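Coordinate-derived values only; no laboratory data. Computed from a prediction, not measured in an experiment: that's the story for all the values here. Cβ atoms are built from the backbone, for glycine too; each structure is taken alone.
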Structure P
Amino acid sequence: MKIGIKGALVFQTRTPVEIIEKSDVYIEDDTIREVGPSALSAKSLDKTIDATGKILIPGNVCSHHHYYSGLSRGMLISSGQQTDFIQVLKEWWWRLDRALDEESVYYSSLISSMDAIASGTTSVVDHHASPNYIKGSLSMIKKGMDEVGVRGSTCYEVTDRNRGMKEVEEAVEENVRFAYELDSLRAKGEKVNVEAMIGGHAPFTIPDEGLRLMRYACDKTDRGMHLHVAEADYDQIHSHHIYNRDIIDRLDSFGLLDDKTLLVHGVWLSDGEVERVNERGSFFAHNGRSNMNNNIGYNKRLPKIKKLVLGTDGCGGNMFEEIKIAFFKHKDEGGPLWPSDYLDALTRGNELVESNFHHRIKLGRIESGYKADLVLLDYHSPTPLLKENAASHFVWGFSSGAVNTVLVDGKVLFEEHQFTSLDPVEIYQKAAKSAKEVWKRADKIKS
């Protein structure tokens, strides 16, 4: 497939930021081949997209999501007291994930992927849990992502919170099984756009033997770890009480911190722990909306984190919304970061996704050789859009409502504000039916 995008204002969001007016983009199959005012000259095209008056950006990345929360919106269940984070987990999220089955995992993935694409997010790093449906669950997540066309990764969170070491072992096995499934597909010459990581819930629900198994899984599959750390103070207190050491020191003692590791939240880490994370070159996902929703406190160490990325922690896939709220909350806390810092964090998600794919792909720039993961925006500004102020336009002005067209891997998935090959009405009706059944099951589960 040969696609031409004609006359766009190209906004390179990944450093170095650039604004290029009236540029054409030539795409062949899944890759950008040429960019410039004459990029479409003498080209025989299968499709031409008129981008006159529109802005073309690389697709956004959600660097931490929970697709399993896709059917939780407005969930009606009877729940007990929720005065701290552990009660929130027990009364809400851990009852939801125990109610998931094969069908609901599939629809959670499908509608979460659709939400991402419609809001201009082309890559999603998912973190999954469904304790009563572990084996095969990651393949079902992949199925939903593939059917929509979103790029990304998924993993299963290792935990002992329901069935002790048996659950830990099953979760590790699912992570390894899925990674091997992808390796097998790739060995057969099939395209793989959804990769694997080795997931873990949080250190307070993973015993030392679980961490040893996770290190084994990382080594065996050559994948990175994806883990919550110090989301609330309980995680840190538990580590001090049970293991007599800081969380990061405990993880590091098992060799779990490297340049493919993704740590999430980290609100209650110390300065020394952040320094260790930086030394190991690990990624660190901030989830502003979720942190506020769960009332876990604010991470004042964000300016010290070298490989900061942005996620939603299950609060949808809309990164235009996430970056706004994360930035405004930071300023409300008196933080020193600016829109350009937050745009850097958002676009650094491309580096994370590239690391999942063992650097076999290049993402996040509108340049020759990069994957054609692109978003065309209907954004009309009353003020000049320049390289010097582009990040401020992104934070203050851009929104998911401006998403006109979305391409992933050179395929047009969303055009003129509509999905090109999916019926959202039918899919959402089926998802709502599945959600009702999940809610019924969750309501019967005791915390």
Structure Q
Amino acid sequence: MNVCVVALGKIGLPLAVQFARSGMFVVGADINATAVEQINAGVVPFPGEAQLDEYLHEALAFGRLRATTDTSAAVSAADVVIVVVPLIVDADRQPDFRALDAATRAIAAGIKPGALVIYETTLPVGTTRDRFAPMLADGSGHRLGEQLFVAFSPERVYSGRIFADLRRYPKLVGGLDSASTKRAVRFYTEALQFDDRDDLARPNGVWDIGTAEAAELAKLAETTYRDLNIAFANELAKFSDQHGIDVMQVIDACNSQPFSHIHQPGIAVGGHCIPVYPRFYLSGDPDAVLPAAARDVNDTMPQYAIAKLQHAMGPLRGLRIAVLGAAYRGDVMETAFSGVFPLVAGLTAAGAIPLVHDPLYTDDQLTAFGFEVYHLGTACDAAIVQAEHHQYRTLTPADLGGAHVVVDGRRCVAPHPDLQIITIGDGNR
């Protein structure tokens, strides 16, 4: 089977490699010429994805994978086209479809009759049917459900452990029609292998959940629920600080009940998922109260971390504050919606001098973001841990140039006798 994966980023490249490992012939398309050149040379363009380097070399050695910048040519021989072009939000927090529209038009220009197109990019409900399917049909001249088949199947993986997650979680599928759904189920059944799980309502594998809209909503429901959970944890943390309570004692007690799970509080999670996908849900359900409220709560957490530091140290004017971690989470080289940006802005507004360190980024890369670079061991007055990189778990005053105060926004730093480690929800205002 010939497969084309459109967009070879942190999700797309592992998917392309997975399909190649399942015996398929895969062409990956991406507009980034440098990334395409690296992939064809066996170089992974981003760090941190377990087994990807090994599996990429294996796929190239067996001649089952190549990359190109020509999307229309890449799809021309494909039986199945997988689309994982990111969808972002604009300044008004509305979906910005420009990149996906361009990719869809390029697919339509080259796709052959009888091909199946599956969108894995997280989308607002109705987008596959109402926006992209007509665009594909009009651009290709193929009739939907007869010469052209379209489905939606959300990616449900976590950067850093994608191959494990592909095995662990059921693959949800919904097509525009029954023929599209059947083709998508058949494809993923051949392309993926699944772990046995006796904790699921039905056997692990490819799950037909009815329609493209149902599959779109399933992904939005998962991520929006997580955002709500995080927001509640953060509200509990703030309340606990007001009353001298260690919130983790409370959360651990709650989570001991088998039907409860409350997230750990902290600086709000960034990335392409948690801050963005609730906005996709709200774009289709603008009157929904809880998702909007949760986003408002979580957006305040970087400023709350600064307030905790101010409570410990007094005014920050003129102080050098190291922000540890530019990435949105530990050990993943991605800054989308990272808390580093509001932290730096908030510290600057408070008169502090923010300095940024991240072991995954070069000095030039950090400078390109507009940051002043911090190197471990050089002088600073305090630090805020923004991303739980493993290097930060054993911080000492020597790592901070003698500073003794750390606001640990991720609860990752090990206790140290000479460090005052402040966490969100530790009962200290």
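Any idea which of P, Q comes out highest on relative contact order in percent (Cα under 8 Å, 6 or more apart)?
Across P, Q, relative contact order in percent (Cα under 8 Å, 6 or more apart) peaks for P.
By the measure Kirkwood radius over Cα pairs in Å, tell me the structure among P, Q with the highest figure.
Comparing P, Q, the top value of Kirkwood radius over Cα pairs in Å belongs to Q.
Rank structures P, Q by FRET efficiency 1/(1 + (r/R0)^6) of positions 132 and 252 (r between Cβ atoms, R0 = 41 Å, to 0.05) and report only the one at the top, that is, the highest.
Numbers: P: 0.80; Q: 0.40.
That would be structure P.
Once distance in nm of label points 7 Å out along Cα→Cβ at positions 52 and 220 is calculated for every structure in P, Q, which label goes with the largest value?
Structure P comes out on top.
Say we calculate distance in nm of label points 7 Å out along Cα→Cβ at positions 164 and 396 for every structure; which of P, Q gives the highest result?
Across P, Q, distance in nm of label points 7 Å out along Cα→Cβ at positions 164 and 396 peaks for P.
Taking 10, 36, 36, 16, 2, 0 as the value of P(r) over Cα pairs in 10 Å bins from 0, in percent, for residues 156-331 alone derived from one of the structures shown (P, Q), identify that structure.
Going through each structure in turn, the value belongs to P.
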